[in-house]
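Please go over the structures that come below.
No value in this document is a laboratory result; all are computed from the given coordinates. All values reported here derive from a predicted model rather than from experimental measurement. Cβ atoms are built from the backbone, for glycine too; each structure is taken alone.
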Structure P
Amino acid sequence: METGFIRDFLISFRKRVFPKMVERELEVKPVREKAVVITGPRRSGKTYYFFNMISKLNRDETIYLDFEEPFLKGLKPLEVLKIILEIFPETLGCPPENVFLDEAQNAESWETLVRSLLNRGLKVFITGSSSRLLGREIATQLRGRSVSYLLLPFSFREYLTAKNISVETGLLESVGRVKKELGNYLEEGGFPEIVLGGEKERIFKEYLDLVFFKDFVERHGVRSITLARFVFNHLMQNFSREMSIRAIERKLVSGGTRFNTATLYRYVENLEDTSFIFFLRKFSPKAHERETWPRKVYLADTGLTKVFRLSLDYGRLMENAVFLQLLRETNKKPLLSFYYWKDYQQNEVDFLVKEGLKIRRLIQVTYASGRDEVDKREVKALLKAGKELGCKDLLVVTWDYEDEAELENRKLKFVPLWKQLIAGSLEI
């Protein structure tokens, strides 16, 4: 192990001036003797989130190790421990209290290293590639000694902050500007590199290629690239829609593609590991039925649709944005879960929000600017679900219509998307 590079890195990092960063909404609450793990899709800003945390700590007591650095790759746990517990205090004059491990999955036996650090009373923070630092793997390898948070691309609030736009809801000019920016946000998405300037189409294409080959094909040992590419593209194109494996099978058969059904199921399930694609289960009181197909497909960022879409569908983009906002809420409320609801008559509600045993809210999303534009079937489904499930909190998220209505002894709230995203999914 070459200690000269390591000492230089530690000294230079202590003096490093971080660029001005957008304050993220994610609030991390360390738990004694547990590592804090930040997961999420590539390019969502996990490393800069670390830098923002470090900037608020005593730098003399904080060590940051990036395992993408050549001089750290391949080091054994004992060698990394020597850096943290011996070289750091020798170089900087005091032992560390906070340890930040970036791209931790590149460290050999990283879970052993983390447990050893926790046993010594240090505060440990971990982030890394979502393809190799999956939540379920962390739970297994750290054996209950971690708390995980999900960092997604910018929310709409963070997007407005990045654009230096303040919201004054009483001013028509301010509201008009916010609605214009909402349209841009739905079309371009919230990846920090995109929002802060960049060649959008080329960057999105690079993101998707990286995720497809690195996080999907390489990680899972995919052999049939043709089948994998079809499944990946098909799911990306059909975001905010209900999807079944049988529907994909029919598409493959009609196109003359040979495939193995078990392989198809495995590929679809593996795609969720990338954190670029999420599946929403259909609600059922029976746990085993909630795990069956069909499911609805959502993307980690609405801007990803630019590579695939032939036309803009604001209704689907809006629905995807509401899904992501609900997903962010789980960082604050770990017992929160959500599904879509559908009965045998094909009445459907976009989101059923459940906290613990209680169904808190039912949400319908529609691209409507007036009461007459709200589909009667959507209101009918919302009322029916509310009655069957005993839920009185019924919300219709619209593009530009706000009101309240009393129907069948239930109150419906109609709230514009911009207001719902700024206030929070469950705060309005």
Structure Q
Amino acid sequence: MAVSIIILAAGQGTRMNSERPKVLHALGGAPLLAHAMRTAELEALERLVVVVGHGGAEVGAAARDLNPDVAVVEQSEQLGTAHAVLQAAPALKGVKGDAIVLYADTPFISSDTIAAMRRARDRHAVVVLGFQAADPARYGRLVTDGETLERIVEFKDATEEERAITLCNSGVVCADAALLMDLVGSVGNDNAAGEYYLTDIVSLARARGLSAGVVLCDEAETLGINTRAELAAAEAGFQARARAEALENGVTLIAPETIFFAYDTVVGRDAIVGPNVVFGPGVTVESGAEIRAFCHLEGCHVSQGAMVGPFARLRPGAELAEGARVGNFVEIKDALVDAGAKVNHLSYVGNAHVGERANVGAGTVTVNYDGVNKHRTEIGAGAFVGSGTMLVAPLRVGAGAMTASGSVITSDVPADALAVGRARQVVKEGFARRFFEKLRAARRDKEV
């Protein structure tokens, strides 16, 4: 059965010392919010609701960019987690099935954990995600009797005996959607903080004779992010897991600790990734491709057997077909490099199509921008672009055509033709000697 997900993204995050809403700070190249939404979207979703507060317009816009079907609701007053969940009630009106509450600043909850919580709903009306804490600190404590969860006690309201409990609350809960809204609507604020705690729904459910239970996960999954230091620690943890997963999936990482992945990076088995490679969002590298040292890739696709780098940059829209070669100090943007084509040295290829087996010489630039609009360059199959060529778009270089080194090409080149676009060389004997003697004499006169 489909499930509804409520993501709470209303926290101010003042400890981040930032003008940006906390949940929009990046982890693995994507906002914290994106990680929670991605976890939600792995489920069979009935509704997805994001509750916003501080920076609500900005957070809501980001949520809609990530998923146009998301319902964004506002918690105008920060009155606690139960109050935040209650704001989702209109968006869930008439919904059947379960609802799960997640948090935008807790990005590591796994789909396996959510699946375990949904299975536990066969035995319990309310299911809470808990963990055994190495240092319980100020976490809420889960008070159990056998397999039954009796209540959740916030640290500031707990007795010394309750504070000794190491079974802690993650904040993630699962219940029938209608029941959840009924329970949060009944929560009071008679506590040390004067807030409406989501945790109180367990006591309310038990008072109605309903069962509540706990599903356990690793403490690392429940890591919440409230400071820059915690964000840095989360990034380190994310990268460690991404590297381990890549190795497990058959990817060769030459120096794993120097390679950085994004949250959605896909690298196929038998691909080779050299040292100091950075993957931005939206990158797919197919099996058997090689990414050499010191490359930066984002928003691109590298096909089987292609080779990139070292010191290359692939920007959004770069597409390398099978066996394509992009070499050192080359930048590709919004361009298709067909099978067997080569752009090996010190070139910029943007808004372009490089045909099969074409060769783009060192120092070539597709001059694609006129200050207002971008224009496209088409390089035909088997063409040979000489080193230092400026291809002024819009332009077409035909199949099998050539350009002379150092040319500025402003008109289309027919197939199999040679285009030369440079000034005729003129040699003036002795000019350099006379010119520099004149300059040196002028400087001596000035010094005297």
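Can you say which of P, Q returns -11500 when helix-only ellipticity at 222 nm (-39500 (n - 2.57) for each DSSP H run of 4 or more, over all residues; to 500) is computed? So the calculation was done on P. The greatest value of FRET efficiency 1/(1 + (r/R0)^6) of positions 17 and 121 (r between Cβ atoms, R0 = 35 Å, to 0.05) among structures P, Q is that of P.
Where does the value 8 come from, among P, Q, when relative contact order in percent (Cα under 8 Å, 6 or more apart) is the thing being computed? Working through the options, I get structure Q.
With respect to FRET efficiency 1/(1 + (r/R0)^6) of positions 25 and 177 (r between Cβ atoms, R0 = 25 Å, to 0.05), the largest value across structures P, Q is given by P. When mean count of other Cβ atoms within 10 Å over residues 1-8 is computed across structures P, Q, the figure 21.4 traces back to Q.
With Kirkwood radius over Cα pairs in Å coming out at 25.8, pick the structure among P, Q it was computed from.
On the way: P: 23.5; Q: 25.8.
Value 25.8 for Kirkwood radius over Cα pairs in Å corresponds to Q out of P, Q.
Using the calculated result 38, 18, 13 for semi-axes √(5λ) of the Cα gyration tensor in Å, for residues 49-184 alone, pick out the matching structure from P, Q. Only one of P, Q returns 38, 18, 13 for semi-axes √(5λ) of the Cα gyration tensor in Å, for residues 49-184 alone, namely P.
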